[in-house]
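Pasting the structures in now, so scroll down.
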Structure P
Amino acid sequence: MIWKEEDNCLSAKCTFVDFITAFAFMTEVAIHAEKQNHHPNWSNVWNTVDIRLTTHDAGNKVTDKDRRLAETISTIYTKYT
């Protein structure tokens, strides 16, 4: 999984074998995001999940909260690919 940092956000595109796998990934990420109290901006179309991370409380800039969640998401992603 490759994260890009540009325009004050971290972004990544995740591709899976099918919709069910993409949705399972999103479900697991949602649980961890809630535990970290930091939630992604994301969208899902069939087997692709686009993710954008930024910290609203910091003026929509990338912070350590975003980097921690990105690491968590990357770890989860390896389970589904």
Structure Q
Amino acid sequence: MIIKCKDVFELLSELYDDELEENYEDLIQQHINECENCLALLHTFERTLDLFHSLQPIKLEQKRKQEFHRWLKVEIKRIVIKRY
């Protein structure tokens, strides 16, 4: 099976949470070790999570939460399209 950068992006959260089958996880890890872009993506993901976990929680109104989620989806798609 050939792993592409898109696969790494889509499965990064599952990889980080140790929710992938072992053989699939090995293929993803191998790709990350051989691909500078995916290694940078993994490091950025880890730093983002560390930063996120260091913040104090805030309460958002439902409307603001929905707006934020819509914005986040658009930004993620924009980054993925630009990068790949």
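Read the figures in this text as sums done on the coordinates, not as results from a lab. Just so it is clear, the model here is predicted, and its values are computed rather than measured. Cβ atoms are built from the backbone, for glycine too; each structure is taken alone.
Quick one: P(r) over Cα pairs in 5 Å bins from 0, in percent came out at 3, 12, 19, 21, 19, 13, 8, 4, 1 when computed from one of P, Q, so which one is it? Corresponding structure: Q. If mean count of other Cβ atoms within 10 Å over residues 12-19 is calculated from each of P, Q, which structure is the one that comes out at 12.4? Checking each candidate, the match is Q. Calculating relative contact order in percent (Cα under 8 Å, 6 or more apart) for structures P, Q picks out P as the one with the greatest value. Computing helix-only ellipticity at 222 nm (-39500 (n - 2.57) for each DSSP H run of 4 or more, over all residues; to 500) across structures P, Q gives -14500 for structure P.
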